[in-house]
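Quick heads-up: structures coming right below.
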Structure 1
Amino acid sequence: MAGSGQNQFVQFQQTGGVEVLRLQNEAMPSPAADEVLLEHKAIGLNYIEIYYRTGVYPVNLPSRLGTEAAGIVRSVGSSVQTLRVGDRVAYAQGPMGAYSRFRTISERFLVKIPDAVSFAEAAGMMLKGLTVQYLFRQTYELQKGQTVLFHAAAGGVGLLACQWARHLGVNLIGTVSSEAKAEIVKAHGAFAVINTKKENFVAKLLELNHGKKVPVVYDSVGKDTFEGSLDCLQERGLMVSFGNSSGPVTGVDLGVLSRKGSLYVTRPTLGHYANTPERLKAGSAELFDLVERKIIRIEIGRTFPLNEVSAAHEWLQSRQSTGSTVLTLD
């Protein structure tokens, strides 16, 4: 019966390497009035979880991990209105704790997933797909015929961005760190690819774009690419800094923005773009529609069982990964 028995979850009591991750047991949790008890079938991994584990982003210890997963509703709280036992759902926000077999989570963070979308696909696309949705449709609403620069194009967000840009008629120039990744990015619809291990991305962008700069740059790399990204922007262009896999951007001189063309900079996050159930459902509906129509396909790079979470983190941190990395449960 749901609500009885034991639950497994991942916890760390100190920050550090993958060895701090521990699989723990607890009594099965019970949902509060506005919550459901969710049995996870797949869990999405994201680079931000490495920041939490290593202490780049502070957390209260001991801490759990993960904010993205998909599964089946096993019981509902007394005030839950939109979900029933047996519903297939997914989420990409809420308190950390997705690295678990079961968890309780508020109804407001959940969306139903279409039958045509697998649990692994849903877990691999919710955060990444909703990120592309707000980047392309809200932070800067892309228009057909525009050319943009997108860093780390072979990652989970990047591969979805390549496909979505192609659908919108946008020329996405993506940066990668290897020829193998370049081929993957091209296959997913990028207009052109820059290998940053061999080429200066600022000079190559200008070459590819006939000497013209671009209206918007999407940068999840951070410290290593920030200054160069500004040099790729046309006057009054927008720098969208939405991650920092190479380290945080610090010590920014705002005068640089003026000298480089009255540039704009934003540091968006999904929580401010999907901050109501209505906005979450609207963004998810657009994402699911593209997946169901096979305009976007979800690339699951590798899967790991929950008890191999340390190996999964090592793989994610190695920068060898492409697409989404997912933890699976029986």
Structure 2
Amino acid sequence: MMRAGAYTMTSKFDISLAKMIQDFKLETIFLPRPAEEIKVSSTEVNRPGLQLAGFFDVFDHHRVQILGKSEITFIHLLDHGTAVERCERLCALRPPVMVVTRSLEVPPMLLDAARHENIPLLRTSDNTCDFMSALISQLNVDLGPRITRHGVLMEIYGDGVLILGDSGVGKSETAIELIARGHRLVADDAVEIRRINAHTLVGTSPENIRHFMELRGIGVINARRMYGMRAVKIAERILMIVQLELWDETKAYDRLGVDNPQMDILGIPIPCVTVPVKPGRNLSVIIEAATMNLRLKKLGYSAPHALMKSLGMPEDDLPPQVTPELHSYWQ
């Protein structure tokens, strides 16, 4: 299997309107050309109430335009000439697509303007708030910033653990042992990481290598075929990073765990532990213990703090158990 680079990033993404139609089962009212050729590139949406009222000074033409009961009712309340003029001006701004919610009847002047300006016009039976919420969430997943990291992503006790390290350090071997112990593989070799909001990173595998693993001395295996569906997962939120590195006798490794080291990925700090690798260490058990220890910290308990308190160390001398950034990320 070809090894991925340690870090690659792409900054601009778009999705086809065909995917949006399929994901949300949208009814097609008007399409100027095949939906596969029409692209959506913004994670933000707009309800054009101000534009229908005549305010066009501020308008982002990349946003999907959503017209609910308020907008459609307002169009019907306008006199015919004004309604035609507002719909024409709205469509002349060239939004990527307009969606009418609640299966409402599309005003004739809006349909005529969409046809004249070649603006796709769709409809959904969902109410406006539910559709907007679902659409924004999906657009954040499809269009959010992303990177590809060389590593392994596992779901361990329900938490996403990203295992990083130099090639040959034992990431895949550790992953296969974790699978045998009942945990689930998300990605091996290349992990696609997406930032879907200010506090959340989700990792998945490139589709063409999904469920495949490379074990030196054995070759390529398919974890899904070998261990069954219970052993794999499509995507998982990343809650911890484990950095594997060869044991360095000259390096002082953390023996108490009072610090809260973090690694920044796409502007989000993630808890990170460094695990030195040498013969005889059971890495899968160590990573399981690190995952459970992180969960205890999330619940407000820190074993090093409890130990130092029992030894009589003043609380003021102790570092914080959880930083505010990590607390907000875990929420």
**Request:** Compare distance in nm of label points 7 Å out along Cα→Cβ at positions 228 and 244 across structures 1, 2 and report the one with the greatest value.
**Result:** 2
**Asked** Looking at structures 1, 2, which one was Rg and Dmax of the Cα atoms in Å calculated from, given that it came out as 20.1, 65?
**Response** 1
**Complete:** The value 13.5 for mean count of other Cβ atoms within 10 Å over residues 20-27, derived from one of 1, 2, belongs to structure 1
**Asked** When mean count of other Cβ atoms within 10 Å over residues 220-227 is calculated, the result is 14.4; to which of the structures 1, 2 does this value belong?
**Response** 2
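Throughout, read-outs are computed from the coordinates displayed, never taken from laboratory work. The structure displayed is predicted, hence computed values, not measured ones. Cβ atoms are built from the backbone, for glycine too; each structure is taken alone.
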